[in-house]
1. For FRET efficiency 1/(1 + (r/R0)^6) of positions 67 and 427 (r between Cβ atoms, R0 = 41 Å, to 0.05), which of P, Q scores largest?
2. Which one of P, Q has mean count of other Cβ atoms within 10 Å over residues 339-346, as calculated from the coordinates, equal to 19.6?
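Readers should treat all values here as calculations from the given coordinates under stated rules, not as data from a laboratory. In this text the structure is predicted, and so the values were computed from the model without any measurement. Cβ atoms are built from the backbone, for glycine too; each structure is taken alone.
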Structure P
Amino acid sequence: MSNLRLSLNPRRKPCALISALLFVLFISQSARADEFVHGIAMQGEPALPANFTHLPYANPNAPKGGRIVYGVGGSFDSLNPFIVKSIRTTARGLWDPAFGNLVFETLLKRSRDEPFTLYGLLAQGIAMPDDRSWIEFEMDADAKFSDGQPVTVEDVMFTFNLLKEKGRPPYSSRMKQVEKMERVADNRVRLTFNATASRETPLLFGLMPVLPKHATNAETFDQSTLVPPIGSGPYTVKTVKPGEQIVFQRNDDYWGKDKPVNRGFYNFDEVRVDYYRNASAQFEAFKKGLFDVRTESSPAKWETGYDFAAATDGRIEKDIIPSRTPSGMLGFVFNTRRAPFDNRNVRKALAMAFDFEWANENLFFGAYQRTSSYWQDSELSSLGVPADDREKALLADYPDAVLPEVMDGTYRAPITDGTGRDRKVLREVLSILRSEGYSLDSGQMVDTSGRQLSFEVLIAGGAGLSGQDLERLVLSYKNTLAKLGIALEPRFVDDSQFQARKGSFDYDMTINRYSSSLSPGAEQVFRWGSSSRDQEGSFNFAGTAEPVIDTLIDAMLAARNREDFRAAVRAFDRVLISGHYVVPLYHIGERRLAHWARVSHPEYVPLYGPQYPTWWATEQ
C-alpha cells in the first residue's frame with residue numbers, strides 16, 4: 001500500500017487525456033491507503049493469505065473439553081494487569097504471553113510463527129498508508145464482551161485514554177505518539193501519529209487491550225482489585241483464591257471461537273493456575289500430578305530428577321524442542337545508578353571474574369553455552385561479524401561507544417581454565433581494577449578511601465532458574481570474587497519483596513533474563529532507553545540513559561528494509577556488549593518440556609516455541 005503525491009508544474013499544460021489519467025492514478029493510489037487488509041507485518045507482507053483458515057501451529061480439529069492446570073511460583077494480589085501497582089503481582093492467565101490472553105483481547109492477534117505479523121481479531125480489517133502516519137481499525141460487528149455487550153469504537157477510545165492516564169508502562173506512554181484519535185465511522189477508529197511515532201507504532205496499538213467502558217470504573221482503575229473483570233476473551237474468571245489459585249472457565253458463547261486466528265485454540269473447558277511458594281514444593285506437586293506441564297530450566301534436574309515412576313512409565317512425556325529464536329541474555333545486572341557500577345571498567349572487571357567454565361561443568365552437567373550477545377544464534381547478532389558500513393554510519397557520532405574487539409567481531413566472553421581460580425583471568429581483573437584506583441590491602445580490594453569493594457545481589461527463584469541452581473550459581477561467583485578481596489553478599493528474598501525492590505530499582509545487582517525476538521522494537525525503550533531510566537515499573541534494570549542507545553533504538557524502529565534493520569540491531573548489540581551492563585551467563589539451544597500425557601499439543605512447533613493455548617486434553 002502506498003500514497004502517490006504529484007507536483008505538477010503550473011507553467012505546463014498537459015493535454016486533457018494525460019491530466020485525466022494522472023487524476024485517476026492519483027485517486028487510485030491514494031485510495032490504496034484506505035483499503036482494509038486482513039493482516040500487517042513489521043517488515044514485508046503477512047505470510048498467510050486473506051482466506052487462511054487457521055494459524056499453521058494450531059490443530060483446527062483439536063477436541064474440546066477437559067482441564068489444564070499450570071503451576072507457577074510466587075503469589076498474586078490483583079486481577080488488573082494494566083496498572084503500576086500490580087505490574088508484577090497480577091494473577092496469571094488474564095493477560096499472559098505464555099498461557100494466553102484468556103480474559104482480555106487485542107484488536108489484532110500476533111502470529112507466533114512469523115517475526116512480527118498481526119492478523120485481525122477484535123478488528124476485522126486494518127488500513128494503513130505506506131508511511132504509517134496513521135492506522136485505522138474496522139471493528140468486527142460480532143465482537144462481544146462476556147456479558148453480551150458489543151465491543152465498540154467507544155470502548156477502544158475509552159481504553160486508550162484510560163491507559164494513558166492510569167495505566168502502566170508501556171501502555172501509559174503510547175498515546176504520547178498520537179496526534180489525533182477519532183471515530184471515522186460507526187465501526188472504525190483512526191489514530192493519526194505525530195513525529196515521535198515509529199514504523200512499529202501502528203502495530204503496537206494493534207496489540208493494545210480493549211476494556212469495556214460500561215463495566216470499568218475509571219476512578220478506581222489504578223487500584224489493585226480482586227473483583228473478576230469482564231473481557232471479550234474466550235474465558236471468564238470462575239473462582240479466585242487470593243495468592244493461591246485462579247480458575248478460568250471457557251465461555252461457550254465466546255464470540256471469536258470461529259475466527260481463523262482462534263481455530264484450534266482455547267480447547268480446555270477449564271484453565272487453572274496454582275501458585276507455589278518455592279521451587280521444591282512446585283516440583284513435588286508436578287511429580288504428584290497436581291499440575292500438567294513444566295518447562296525444565298535445570299539441566300541437573302532434567303538429567304537426574306525425572307527418575308520417578310510417572311516419568312519412567314510414560315505417564316509423563318519429556319520433549320526436547322530445538323530453539324529457532326535468538327538466545328536472549330540471562331545475566332547478573334549491574335545497577336548503574338549506583339557507584340561503583342557507574343564505571344564501565346569496574347563492570348568489565350567484575351564480569352570477567354565470573355567463571356562460566358567451572359559453573360557449567362560442576363553445576364550444570366556441561367549443558368549450557370556461554371552467552372556473549374543479546375541476539376546470539378541469529379542473523380541479528382554481532383558476534384563474529386565485523387561492523388559493516390551501515391553500522392559504522394550509525395555509530396559515527398559515538399566513537400567510544402563500542403570497544404575495538406566488539407567492532408571488528410572478535411569479541412567473546414572470557415574463557416577460563418575451568419578451575420575456579422584461573423590466575424591469568426584473575427590477574428587481568430586485578431589490573432583493570434587497579435587502573436580505576438583500587439588496590440589490595442590486607443586481602444581486601446579497597447578504593448582510594450580504604451572502603452572495600454562490596455555489593456549485594458538481590459535474588460529470588462526465577463528468571464528461568466530454579467532456586468537451588470540460582471543459589472549455587474551465586475555462591476560460585478562469590479567464591480571467585482573473594483579470591484580478589486571483593487565481598488559479594490547474596491540477598492535472597494521472597495517473590496513479593498523481590499518484585500517490589502526490583503520495580504523501584506532498590507538493589508546493587510540483580511538477575512534478569514532479557515528475551516530476544518527476531519523483531520526487536522519499542523520494548524527496548526523500556527529496557528534500555530533514557531526515558532525509562534527513572535520510570536518506576538519500567539524494565540530498565542541497568543539504569544541506562546545513553547544517547548547512543550536512544551539513537552540506535554530509533555534506527556531499529558525507522559528501518560524500512562531488512563538490511564537497515566539488521567544493521568541497527570547489530571550496532572545496538574555491540575553497544576550493549578561494550579557497556580558491560582550485565583555479567584553474561586549462559587543459554588541452551590533448546591527447550592526442555594515435561595508434561596503429563598493427559599494433555600497433548602500439535603506436532604508442529606512454531607518459530608517462537610510451544611504455544612499452550614493450542615494444547616488439548618487427551619483425557620476428558
Structure Q
Amino acid sequence: MLTSRESCVRLILIALAACTIGLSATLVEAAPVHAIAMHGEPALPADYTHFPYVNPAVKKGGRIAYGVVGTFDNLNPFILKSMRTTARGMWDPEFGNLVYEPLMQRSRDEAFTMYGLLAETVVMDDDRTFIQFNLNPRARWADGEKVTAEDVIFSFELLRDKGRTPFNRRLDGVAKMEKVGENSVRFTFNDKADRETPLLIAGYSPILPKHAIDVETFDRTSLSFPLGSGPYKVKAIRPGERIVYERNPDYWARDLPSKVGFDNYDEISVEYFLQDNSLFEAFKKGEIDLYQEGSPTKWVRNYDFPAIASGDIVKDAVSPKTPSGMFGFVFNTRRPVFQNRELRKALTLVFDFEWVNRSLFENAYKRTQSFWQNSELSSMGVPADARERAVAGAALERIEPDILAGTHRLPTTDGSGRDRKVLRLAMDSFIKAGYTIKGGQMIDANGKPLAFEIMTQNADQEKLALAYQRFLAALGVKVGIRTVDDSQYQSRSQTFDYDVIIKSFPSSLSPGRDQISYWSSTMSDFPGSSNFAGVADLDVDRFIDAMLNARSAEDFRSAVRLHDRMLLSGYYVVPLYHLGEQWVAHSKRIQRPEKTPLYGFQFPAWWDARAQ
C-alpha cells in the first residue's frame with residue numbers, strides 16, 4: 001500500500017515521463033530535413049543526387065539568346081518603380097533566377113515541394129508554427145563573401161520596407177524573425193500565417209547581400225550591375241534592347257543536388273523587341289534561339305521558312321500534367337451593371353466557342369469548363385463530397401445545382417455564331433436579370449440600353465473581342481472595343497479602369513496564396529492586385545482559407561474543388577479555351593532532357609549541344 005507521499009511522487013514521475021516522451025516526439029518531428037512539401041512528403045530522399053528532369057551529365061558551355069516583347073530600364077526586380085520594365089533573368093521563373101536566389105529550390109516535377117539551396121536544411125514543426133533555415137556553409141556571394149544569417153534578416157526587412165508586392169508582404173504572417181546559433185534564421189509565425197507561408201518564405205523570397213546594398217537608394221530605379229549568389233553575373237546591357245549574362249565560374253552551388261543539370265550556358269542574352277512580329281522574324285533569321293508559340297494558327301501555317309526546311313530549327317511540343325487555368329473575358333464587378341450575377345451568366349452563355357475555334361484557330365483549342373480542368377483538383381465530373389459540403393455550409397445554396405453535381409457544361413453551339421437554341425437559353429437569364437429586347441436593343445427595367453466596352457491590348461485580343469461583339473449584337477447588346485498601347489493597358493488594368501478585360505488566370509497543382517491575389521476581398525480594391533473581377537465575397541474568402549489551411553491532401557483537394565464551384569457559379573469570367581500542349585520552336589543545337597516534368601518545359605535545364 002502506497003502512502004500519500006509515495007503516490008504524489010509516483011504521479012509526478014509519471015507526468016515528467018509523459019512530458020519527456022512528448023518533448024522527444026516534438027524533437028523528432030522537428031528534426032532538420034532536406035526538403036519540405038506543401039502536402040505529404042517530398043518525393044526525393046535526403047541522399048538524392050539531382051532532380052529527375054535534368055541531364056546530370058550535361059556538358060556546360062555555349063550560349064542561348066532568348067527574345068521578349070517589351071523594354072527595360074531597371075535591374076532591380078523587387079521595387080515598385082519600373083516593376084514591369086525590369087530586365088528579364090534577374091529573378092525569373094521562366095529563364096531562371098540567374099542572379100538572385102531563394103533559400104530553397106522548387107522541384108517542377110512535384111506539386112509544391114522545396115529542396116535545399118542557400119539553406120542546407122530546415123526545421124519545421126507539424127503545426128507549422130515556425131520554420132528554421134540552416135544556411136549552407138558553402139553559400140557565397142559572387143564576390144566571395146559568405147552568405148550569412150544577417151543577410152537573410154536584412155533581406156526580409158529591406159523588402160518589407162522598400163520592396164513591392166508580394167515581397168513586401170512576406171513578413172505579414174511572422175511574429176518574430178531571429179538569428180539562431182552560428183548561421184541559422186528562425187521565423188515564428190503569427191495568426192495571419194497559414195500552412196503555405198513557410199514555403200513562400202523558403203522559395204519565393206530573394207536573399208540579398210547586406211554588404212553590397214545601399215538601403216537609402218534601394219527603391220530607386222537603377223542600371224548598376226547587381227551582386228547576387230546565383231549562377232550568373234550581368235556582363236553587359238543596352239537599356240531597353242539587350243542584357244547579357246555570363247556564368248560565374250566560381251558559382252558556389254554548381255554541384256548541389258538541387259542545381260545539378262541547370263545553368264548550362266556560358267552566356268545568356270535576352271533580346272528585346274517592340275512587337276511580337278519583329279521577335280518572330282528575328283527568330284526565323286537565327287538571331288533568337290527559342291520561340292514560344294501560343295497561336296495554333298501560326299503553329300500550323302507560319303513555320304514553313306527555310307530554317308525549318310533545313311532542320312536548323314525544330315518544332316517541339318509536350319503535354320504538361322498541369323491544370324488548364326482560366327483564360328477569358330473578365331467582368332469588372334466594381335461597375336454597377338456587372339454586379340448582377342444573372343446578367344453575367346447571360347453574357348457568358350452568348351459566347352459561341354465553336355464558331356471561334358473553327359473560324360479563328362483551326363479547331364486547335366478545347367473549351368475551358370473549370371479553373372483546374374485536366375486535374376484531380378477540378379470540380380468537373382465530380383459531385384461535391386462531404387468535406388466540401390461541410391466547409392460550404394449555407395453557401396451551398398449559392399452554388400448552381402449542376403455545378404454542385406459536377407455535371408455543368410457550357411452549351412455547345414452549332415458554330416453559326418447565332419445558334420437560336422443557345423441564344424434562347426441566354427435570353428432566359430437576361431430576363432431573370434431584368435432585361436428585355438425592345439426596338440432591337442437590350443434594355444433594363446428603366447429602359448436603359450445594355451452597353452459596355454472591352455479593353456484589349458493586341459490584335460489577337462481584338463479579334464476575340466470583335467467575335468464576342470458580333471455574338472452579343474444578335475441580342476441587342478452594344479459593345480465597344482478599345483485597343484490601347486502597353487503602358488496605358490498596364491496603367492488602366494492596375495487601377496481597374498475598364499468594363500471588361502481579357503485575362504489569364506494560371507493554375508497549378510498547388511494553388512494557395514495566388515488565389516488571394518486573384519479573388520480575395522482583401523485585394524478587390526488594392527491597386528496593382530490581380531483581382532481583376534473585383535470579387536469581394538466572404539464565402540470565397542472562406543474557401544481560400546480552407547485551401548491554405550488544409551492538413552491532408554484529401555482536405556486540400558476538396559477545398560480547391562469547392563473554390564472552383566464557387567467561382568464558376570459566380571460567372572466572373574467568360575471561359576474561353578486552352579491548349580493541351582506547350583509549343584516551342586528552337587535551334588537544333590539547343591537541346592533538352594528526355595523527361596518532361598509535371599509543369600512542362602523547363603528552360604534552365606536545356607543546353608547548347610556545341611558545348612565541349
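1. Values: P: 0.10; Q: 0.30.
Largest calculated value belongs to Q.
2. For mean count of other Cβ atoms within 10 Å over residues 339-346, the value 19.6 is produced by structure Q.
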